[in-house]
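Next up: some structures, all given as structure tokens.
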Structure I
């Protein structure tokens with residue numbers, strides 16, 4: 001196992017990481033339905049076909065939006081898409097006092113990297129009660145020039161901007177195993193927030209994952225205690 005005592009930086013994915021995967025189905029079912037509606041309206045197709053395209057593009061192009069931009073550039077406004085699909089209800093999210101406490105007490109610089117929108121990330125963090133800890137430290141798909149993770153350019157842009165080292169001083173946490181394969185993250189400590197989403201073939205990516213977790217606050221506490229030794 002890679003040494004967590006050396007950690008000075010933390011890169012967190014948003015959905016299924018900053019908030020627990022148990023909320024993913026509640027929140028992302030809303031986002032998914034909005035995506036289907038958007039695709040149906042913009043491409044002039046029924047929702048059944050729109051759902052098929054949505055899923056196909058997600059698996060082929062890492063995000064449905066990326067597939068839409070590549071295959072239907074004349075019909076899709078990416079900014080409109082992001083605003084539309086993230087107009088959802090966040091009431092299911094509660095304050096996460098333990099997570100806030102660990103982020104405050106952990107002697108690392110924490111950042112958020114999301115394939116979604118910054119607005120969505122902030123809305124989630126406000127409900128959890130940690131938005132002030134990530135002010136100015138969130139990068140989204142727009143910041144990544146619409147090149148979604150695991151495209152190495154996305155994390156490279158972030159690391160260059162914030163001077164985050166791409167070595168074992170940085171912990172990178174994702175709920176999608178494939179995103180940990182980014183070449184930019186090759187020498188980071190890579191952590192998978194375990195879940196049962198169909199996209200996660202852990203056997204395929206087991207050699208990429210350094211740690212598997214099911215509780216972010218407890219993992220941060222583990223890092224803190226090791227660093228205090």
Structure II
């Protein structure tokens with residue numbers, strides 16, 4: 001029993017986690033590509049998001065009050081803004097969630113706030129890696145801007161497949177310009193706050209998760225282009 005427990009824990013060890021994520025998303029792509037297993041993929045999507053982010057946060061070093069406050073604030077504020085966006089159409093454009101992101105409150109998935117926190121953390125980890133290799137060239141302003149641009153790029157890729165993954169859908173099938181403006185503004189605000197609080201996002205698993213999710217979305221998009 002103890003040996004099996006250690007084997008399970010070994011797949012979320014710091015150096016093993018990027019490989020675990022790669023396998024995890026490869027299996028997810030296969031489940032999505034096969035029509036018979038696609039409903040299973042959509043059903044477990046919220047749980048899979050919880051798993052991957054919990055695995056990343058497991059390796060965060062400093063769980064102090066600032067980090068916990070930041071996480072709760074980002075998750076709560078982004079959820080409320082998304083809820084306002086769904087209800088009014090004035091924030092990101094006119095769009096609606098389609099159910100695959102799990103339980104909802106006022107037509108907004110509870111998961112969406114956690115997703116904003118996850119993306120902020122993972123993109124910050126990438127910028128921390130880049131900054132350490134910039135020989136002091138990259139200051140806080142560039143780190144925050146770079147992190148916001150990474151999140152904007154993520155949203156652009158996610159928008160390509162959101163309707164086919166039953167996540168969300170815009171009224172005219174295309175996100176309007178204000179969607180990207182608001183994404184960048186929110187992302188920049190979160191990154192500036194994270195840097196001001198001195199929170200250090202850590203490391204290889206977070207970077208791998210962010211990049212693998214983008215690769216996953218692009219793979220689904222290419223699959224649909226070929227299938228059509």
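Given structures I, II, which gives the highest value for distance in nm of label points 7 Å out along Cα→Cβ at positions 80 and 96?
Going through I, II one by one, distance in nm of label points 7 Å out along Cα→Cβ at positions 80 and 96 is largest in I.
So distance in nm of label points 7 Å out along Cα→Cβ at positions 128 and 176, computed for just one structure, reads 1.7; which one of I, II is that?
I
Out of I, II, which one gives 112 for volume of the Cα convex hull per residue in Å³ as computed from the coordinates?
Structure of origin is I.
If helix-only ellipticity at 222 nm (-39500 (n - 2.57) for each DSSP H run of 4 or more, over all residues; to 500) is computed to be -13000, which of I, II is the source?
Among I, II, the structure yielding -13000 for helix-only ellipticity at 222 nm (-39500 (n - 2.57) for each DSSP H run of 4 or more, over all residues; to 500) is I.
Where a number appears in this text, it was derived from the coordinates with a stated rule and is not lab data. It should be emphasised that the depicted structure is a prediction, and the values quoted were computed from it without experimental measurement. Cβ atoms are built from the backbone, for glycine too; each structure is taken alone.
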